[in-house]
Structure I
Amino acid sequence: MVVYLVGAGPGDLELITLKAVNILKKADLVIYDNLVNEDILNFADNAERIYVGKKAGTHYKSQNEINNILIEQSKNYEIIVRLKGGDPFVFGRGGEEILILIENNIAFEVIPGISSAIGIPTSIGLPVSHRTVATSFTVITGHEDPKKSNKQVKWDYTADTLIILMSVGKIKENTEALMKYRSNDTPVCVIENGTLPNERIIFGTLKDIGDKKINTPAILVIGEVVDIYKKIYK
């Protein structure tokens, strides 16, 4: 018995890896998240499915419940795919789930996926690095676990480009924190439903992006690379 932690990519069905498709075709059970494109599940048409999606404020399953599902279902199936949006290790709690599998002597393998942090900007032609304006980038969570006693996100990042995931619910709070360290007119690009047919791109600055109507899921790209993107596609 093996549990495969698999990255489903940023959304577009064709952006999942061939290795991920091959293991899905062999799967007996797929345990999948909210941000997984459900069309991807068609690759596992002979498998049982368990939905364990989590959304801000409306968790269908807690992480502890998901961990218990992995442990219990490992007794019943030979090939289990734990399918996650993007990449399992980029804010996907893949590391936490591996530790649980190790504690319970359950074999596992990780199949990486294209993270939305890079895959979505790239898909629209927005370079997260650019030789003349950005030689570094930082990927940040916009929504930390509220049960943490100490917040790890301090917002004083020095990277040229900032990419914020899971940020829509706290966009005003996050941009206000960033404006303590960056200019109010720093350019921002928001990409809603990246790589999907209903994709939407919104431009603004740190000062005004929080006043715009933005839906989830979306990522924020902050920095001078946004102006480069505008020049490329004006």
Structure II
Amino acid sequence: MRLFVRSWRFPCLLCPFLTLLSCSYSSRETRKLYQQALQKKPYDVIIVPGVPFENGQWSRVMKGRIYWSKFLYDHGIARNIIYSGSAVYTPYTEGEIMALYAISLGIPKEHIYSETRAQHSTENVYYAYRLARKMGFKTVALASDPFQTHMLRKFTRKKVSAGIGLIPMVEDSLKAMEPEMKDPVIDPQSAYRKDFISITKRENFWQRWRGTLGRNIKSTAYHK
């Protein structure tokens, strides 16, 4: 468990290229944000960004994000969950695959939603927030690993909504869950897209980079 939590810090090697001073929340900062979430709970819904489904099984990153969302649901911090992500790098729609795993772990189906348009992390937050508002949810938070939450914080607060909460994973809480963690088997066929074309075939590097920066967003998505 400790190994796959820390593995999210490896992308920090890219930070000099991105001219960032820091690329992840520290343990102290994650605990502080978690305490803030406890004071504001329950959130009507949390947004969980997608992860590609490869080789017929979830990755450590996907597993961590889904178990973190389960932790927040089980502890009454989130009433509902939106898993966000289209079929981007593989033929499987990320938001739907993650929902299947969440249901298999015991989160009630009626409290799980899938957002299936997003192809970049910025779009995960933007589109899922729009979907949440369309469904009538008022209080919303982003729940992901410390690296991604930190990377998206400025975009989330400035470009989406200043009121969105941030709940990065707390390592100690995940460690406590480790003895009960399992790797369920799901049937992924309902999330399979026959007409799939990888984003690397549809867009060049600069188009994908624009998407990463949130510049390909369709502002009319999920209008009420």
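Ranked by mean count of other Cβ atoms within 10 Å over residues 119-126, which of I, II sits at the highest value? Mind dumping the intermediate values first?
Working: I: 19.5; II: 25.1.
Top value of mean count of other Cβ atoms within 10 Å over residues 119-126, among I, II, belongs to structure II.
Taking Rg and Dmax of the Cα atoms in Å from the coordinates of each of I, II, which one would give 18.6, 56? Write out the running numbers ahead of the final one.
Working: I: 18.6, 56; II: 16.4, 45.
Of the options listed, only I reproduces it.
If helix-only ellipticity at 222 nm (-39500 (n - 2.57) for each DSSP H run of 4 or more, over all residues; to 500) is calculated from each of I, II, which structure is the one that comes out at -6500?
Working: I: -6500; II: -11500.
Working through the options, I get structure I.
So relative contact order in percent (Cα under 8 Å, 6 or more apart), computed for just one structure, reads 26; which one of I, II is that? Display every interim value, and only then the final one.
Working: I: 20; II: 26.
Derived from the structure labelled II.
Taken together, the values in this text are just the output of simple stated rules run on the coordinates, not laboratory data. For clarity, every value in this text was computed on a predicted model and none was experimentally measured. Cβ atoms are built from the backbone, for glycine too; each structure is taken alone.
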